[in-house]
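The numbers here are math on the coordinates, done by the rules we state, and not lab data. This one's a predicted model, so the numbers in the text were calculated from it and none came from an experiment. Cβ atoms are built from the backbone, for glycine too; each structure is taken alone.
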Structure 1
């Protein structure tokens, strides 16, 4: 399929308006975040198609939808999870009530409101919230929630396809709440036979948890095998 292209200062990127398919990953811009396409929509079929190819949307309010496939790719293999001694103590104390998939919209909305260092705003706008709630309704997204005194104080969410989990975002209103929720999420994913967690891009927190960067080619090779197994993770 022939694509139209946007010309950017560091190269040209495909336009996927309408029913255009994503270009091959080799066409991603040679930059750390791997911009591969602009346009399209956030429909459930489009999102699932993107994730199955190792592509995800990330764009600011008011901008067109931008699609990315970083190289290298930050991943966490569940059996490589590292938990610090202090966090282990916190988890053992069970300070929070942990729930799964009871308040997905509340979790993603809280993630959209979280203050993040070096980011003036959020990419989780209303359009994104509605799109991922649709994914949740079709069994392709899950969340874990940390509750304290019947208040939602932390959590995270992501996308599930087959034996693959794509982590999206987390938040906390109480110290350690999101970390405790994440530990429970990884344990939950292991029980679901999830073999790889996509963390998208490197952060200090994910590195502390045992995440590591692998080449995009290696990521895609494993991804192809893992997404062939379709099931509702809930």
Structure 2
């Protein structure tokens, strides 16, 4: 259920795998995405299971309506009956409030400055990485008192540069914005490495405490992959502060 979990100075980071939930095929088992065709009952049950496995209150987890952009929202409580905004990063100073990001090949980015008490979660697919969603999240954190050299950054399972094949014009377009994302597949064709691009952006921003998951979602049967399966579930990354 929780494929990776880490705590650093009161900041907590966790990424799920696909197991331990109640969803039926093709979303089996722990699908946490509410807009992929799975039943609302299954998604709600899975979100409760995942939260409780992390000792979190399911009602205190904040989700996004992700749109592959660079929009950021600052939150201090769950949305409740309010519309969930179309953003790809959320930031909070509310300790104990968990922020969640959904992925199935894109890069889930979890950020926290435990000293300032600021946390953020970002969804960085190829379009979002090019648009600068991660720098936008770091800037929003800084406006709330975070210091880049204190930020702890963790990126979760995502499709790797050896597997993310794209047309050459697309690779050139991405590399013109972020050269570190230029990649070649394992079979020698043009590719994009979004995780490498995200970490290069963080490095330029002065975020030094970084770690990247070694898991490629397309290669791992324990993780959902949109590029592999098309109709599939969504993984989640969670970040929160004591």
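Computing FRET efficiency 1/(1 + (r/R0)^6) of positions 91 and 163 (r between Cβ atoms, R0 = 25 Å, to 0.05) for each of 1, 2, which one ends up highest? Across 1, 2, FRET efficiency 1/(1 + (r/R0)^6) of positions 91 and 163 (r between Cβ atoms, R0 = 25 Å, to 0.05) peaks for 1. In terms of mean count of other Cβ atoms within 10 Å over residues 51-58, the structure with the greatest value among 1, 2 is 1.
Of structures 1, 2, which gives 2.8 when distance in nm of label points 7 Å out along Cα→Cβ at positions 19 and 107 is computed from the coordinates? Here the read-out was taken from 2. Computing semi-axes √(5λ) of the Cα gyration tensor in Å, for residues 67-114 alone gives 25, 22, 10 for which of 1, 2? Source structure: 1. When Rg and Dmax of the Cα atoms in Å, for residues 171-210 alone is computed for each of 1, 2, which one produces 11.1, 30? Among 1, 2, the structure yielding 11.1, 30 for Rg and Dmax of the Cα atoms in Å, for residues 171-210 alone is 1.
Comparing mean count of other Cβ atoms within 10 Å over residues 35-42 across 1, 2, which is largest? Mind showing how you got there, number by number?
On the way: 1: 21.1; 2: 14.6.
The maximum falls on structure 1.
Consider the structures 1, 2: one of them gives 16.2 for mean count of other Cβ atoms within 10 Å over residues 43-50 as calculated from the coordinates. Say which. Only structure 1 yields this read-out. A value of 1.0 for distance in nm of label points 7 Å out along Cα→Cβ at positions 11 and 99, calculated from one of 1, 2, originates in structure 2.
Which of 1, 2 yields -9000 for helix-only ellipticity at 222 nm (-39500 (n - 2.57) for each DSSP H run of 4 or more, over all residues; to 500), as computed? Let's see the in-between values first.
Details: 1: -9000; 2: -7000.
Traced to structure 1.
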